[in-house]
Structures are given as C-alpha cells and as structure tokens.
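Participant: For reference, the structures are reproduced in the following blocks.
Derivation of every value follows stated rules applied to the coordinates shown; laboratory data play no part. A quick note: this is a predicted structure, and the numbers were derived from the prediction, not measured. Cβ atoms are built from the backbone, for glycine too; each structure is taken alone.
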Structure I
Amino acid sequence: MLDNALAGLAVRPGGIYVDGTFGRGGHSGAILEALGASGHLHSLDRDPDAGHHAWREFAGRANFTFHARNFAEIAALASELDLVGRIDGVLLDLGVSSPQFDNAARGFSFANDGPLDMRMDPSSGESAAAWLARAKEGEIADVLYLFGEERNSRRIARRIVETRGESPIATTAQLAALIAAVPGPRSHKIHPATRSFQAIRIFINQELAALETALAAMPGLLAPGGRLAVISFHSLEDRIVKRFIRDSELKAVAREFPADEEVAENPRARSAVLRISERLA
C-alpha cells in the first residue's frame, strides 16, 4: 500500500518525517523522492539486514538518517534529536517484511525449513526455539491464544511440551509438522501452524507492546497537522491502532484497504489495513 500510505502522509517538501519500519526501504525511498533536498527522513529498524540495505541504497544522502533502533524508541530518538512536536509524518508498516519471511534462516516462515529463530534482531533476546524449550505449558498456551487467537492452543502447547521431552524442537518444519498433527478445531483456509507461528513471533519480539509504546508518544511528537499512517496485517494490531486513534488527541482521517490488483500481485497484502490520523492544530 505504498501509494496509499504516501498520499495519506501528505508528504510535503521540506518536512520532517519518520519511517519507523524501514524494512528494505520501499516506503523510505518514496518519501525521500517526495521530500526533496530541503526535508529530512529518519528511518528506524532493529533488523541488521535493514541497516545494511539502508547503507547500500541511501548512503551519502544528506536528507536521510538511518537509526538501528526499535520503533518503540521513537520518543527517545525524537527527544535526542530535538524533534518533539516537530515531526510532520510518521509511518509504521507493522509485522514482518517479505525479505524476512522469504529468508529461511530467519525462521519466520514454515514455507522453507530453517532454524526456529523468529527474532527481528538475531543478535538480541531469546529465539523461539530457546523459549519453547523452557516455557511452561500454560505460558505457551496463553501466548498461542492471546497473540494468535488459536482455538487449539492448549492441545498444541501440551504436544510441544511432550515432544521437547524427547528431542528439541529446533526447526520451523519440526514445529509446523507438530502443530499440523494435533487434532482439534482449525480453519481450512490457512495452514494449521499459521496462527501459532504468528503468535510466537509477536511474543518473541514484543510487537504489540512496541506498537502501544510508539502510539502513545505520537500526540506529543507530531507537529500540528502532522500525520500518522499505520499499516497493520491482523486484527490484534488493527484493534490497538483503532482504539488509540479513537481515544487520543488525533483525528481519524481515513481507513483504506489494498486494491485487488495489489493483492493479485502480492497475496500477503490481502489482510492489510491502512489507518491515517492527524494531530489537530
């Protein structure tokens, strides 16, 4: 939803903008083109691969700065840079980027077998495999239910604990096969492991907590008339964004969905929701 997000941000030359989820730079590149030389874009991402890409693609651009940080730290960054109340637009494209999904070594997807990692920053924190090796059955069940809305959470958690007692669950294929073999209610539209993988990833990276922290800072960071654009990909994220806009000092501007052509070209976009809001003057 690049064009929609860019239009929603209403990027103006000379403005100050923040891309909180650089990924591989698609949104950042578009914002930079609209900004011109007199504006400035600050992009954040905790994934080291994103930092390498930013350096390769945008090195030497005076109107661009990359920060190897979680977007939950946006308030601290703005304070350090004296940008509080001066930011004209913030973009958050939530979840996992396509390159992360497609790289089996990152462990986000069971489409190709790889190590069960799932960390946005592989150098920090506990991997999914390490957590599953030590977490209590009840904790695993709660994570699957709360962050994946998995109706079969207790049965899956029980099977994980039983299986790890015999041998470690170390790869994405192992976990996906284990979940698929657990009897119980399930959707026939998605793979049986989809919701569990989503839940574990969100928990490992504390994605919803990061989103809530970043959103809470927005009214103070945005300039009068400044825009916030958030692209979410599942109902848990979107409910948080919707509730924040409703209860905050920002005004809801638009809610948009991907066009059929975009979904046909990129099926992962089918569940995307873009919400635009604006700080009142």
Structure II
Amino acid sequence: MKAAIDIGSNSLRLLVTEGERGASRVLRQDVEETRLGEGFDKGILTEASMERTLAVIGRWREELAAMGISAPLIFATSAVRDAANKAEFAAAVRSRVGLELRVLSGEEEAWYSFSGAVSGFDFPPEQCLLIDIGGGSTELAAYDRGRLKGVSFPVGAVRWQVMDFRREEVKAKFASGLTLNRFDGVVHYVGVGGTVTTAAAVLGEVSAYSREAIHGGTIDYAALTALKRRLAGMTLAERKQVTGMPPKRAEIILYGLEILEILFEVLNITTLHVSDYGILDGVLAEA
C-alpha cells in the first residue's frame, strides 16, 4: 500500500492505493477543505489556517498508521510555495506530524498532474492538454515537440477571492502566457481539480461523490456558462444546498468557474474531459 497527501491552497487530499501503475486499486480517497491559502493578500500562511491543516494531517497520519502505512508522502503546492513563512510550516509538519514536506514547483505540479490525469484515459498523452485549476494557481501542461511542458499561472479560486482580481486582467494573464507557451497538436482537453470535478458533480447531480461517478464525464461551454449563471443567481446558503456541491466549496466555486470559462475562451475549447485522477496519482506512480 502507498499513500500521499496533497496540501493545496483550498483543500487537503489523501489517496491510498495498492498495486502497480496501470493496475492499482484505490483503497481510500479523502478531502478536507482547510483554506490554507486564505492569507494570499498578506503573502503568508495564517496561524489559523496552518492549525486547521496540521490538525487534519495529524488525524490522517494516525489513521494511515492504523492501516500499516508508516511513511506517507506529503507535498504542498501554491499556497505554501508562495508563502514567506513556508519554512515555518514545513518545520511544523516535521515536528508535529513527523513527516518531511516536499514543496513542488509550478512546473513539477503541472507534470505530476498531467501524468496522473491522463493515465485515466486511453488518449495518447501527446494529444492531451491538462487544465488543473487549484486554489492558488492554475497549471497547464501538454507535449510540445516531443517534450512535456508545464506552465503555472498564479491565479486560482481562493487567490482570486482573496485578491479580488478583475476578469479582464485574469484573461489577459492567461492569453499572454499562452502566447509565450504554445501547445500544438492538442486534440483532447482534460480537466482536474476541485472546480472541474465539482462542476461535473453538480451538472450530473451526483449526491455521493466517487471516482467512478465523476471520471470520464465531459463539460461543454454552453453547460459551463449556464451553470455559472445558475450558481451566481443563488445566495451562498442556496449554493451550499445544491446537489453535488461540497458546502465549503460553495464560497469559491464561482471564481473557479470563471477561470475555467476564460480558459475555454482563450484555448477555444469545445469539450473538456473530466478526470478524477491527478497529482496524487502522478506522485504515487513515481513512488
């Protein structure tokens, strides 16, 4: 058995598998939204968000030990990567949980997400472009002239909420980045992350989330824009009651959907394939 914990800007994710890549079986999936990136406007991880996050990691650590897993992998992405006090957080993980935290670069995050996400499809990897919308950043990855290339944008659902970006500046940021980083030969667009899987769950009215219920679905532009309009017309309390919507994600889902809509526009996407595989699968495949 192998386990990995992904410390994201909005959510903590746990994946436990057994078996080799291509024939691995999921034993446990879990997610807790601790909003570690709530201090983006100050450039730090707040004490409250670190405590919430450490409490969940500590509980998972004990539960994994009871399963016979003594050394789960643990890594962090945008919120920790960009924080001025990331060393303090890493030290707290080491001292309180007994694990060595790995902080991924934006390029590593894109690579592992791509590797994990496309493993869930029969598409040739060279024909795929990955979209990974996180709480703190958005990664795009695809093959370019035979080599996998990843690009990280410092725009995510939580960061947009905290920093109060304007849509025009976010769209310009993506358009400029994609002008500098062209991805040719893309046939299939694959989406991962909480924004994409939540959109799929709400569109499919999935009340009990599972990999089987979400993976392999599709989202088109008309469905996406209609969903965004529908949710924007609700109060926060009403969004929390929508089938398929995790209550804590209701606060940031509109920002994530705005990012996804912008990417549909600048990439000229007609259909997005939804993957429940992702960065955790990529990291565990390398373990």
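Participant: Where does the value 2.1 come from, among I, II, when distance in nm of label points 7 Å out along Cα→Cβ at positions 31 and 79 is the thing being computed?
Facilitator: Source structure: I.
Participant: Please state which of the structures I, II yields 3.1 when distance in nm of label points 7 Å out along Cα→Cβ at positions 47 and 167 is computed from it.
Facilitator: I
Participant: Tell me which structure, out of I, II, gives 14.5 once mean count of other Cβ atoms within 10 Å over residues 95-102 is calculated.
Facilitator: The structure behind it is II.
Participant: Ranked by mean count of other Cβ atoms within 10 Å over residues 71-78, which of I, II sits at the highest value?
Facilitator: Checked I, II; max of mean count of other Cβ atoms within 10 Å over residues 71-78 sits with II.
Participant: Additional query: Suppose you compute mean count of other Cβ atoms within 10 Å over residues 175-182 for every structure in I, II: which one lands on 18.0?
Facilitator: Attributed to the structure labelled I.
Participant: When distance in nm of label points 7 Å out along Cα→Cβ at positions 7 and 223 is compared over structures I, II, which one is greatest?
Facilitator: Greatest value across I, II: structure II.
Participant: Out of I, II, which one gives 11.0, 32 for Rg and Dmax of the Cα atoms in Å, for residues 127-198 alone as computed from the coordinates?
Facilitator: I
Participant: Suppose Kirkwood radius over Cα pairs in Å works out to 19.0; of I, II, which structure was it derived from?
Facilitator: The read-out was computed on structure II.
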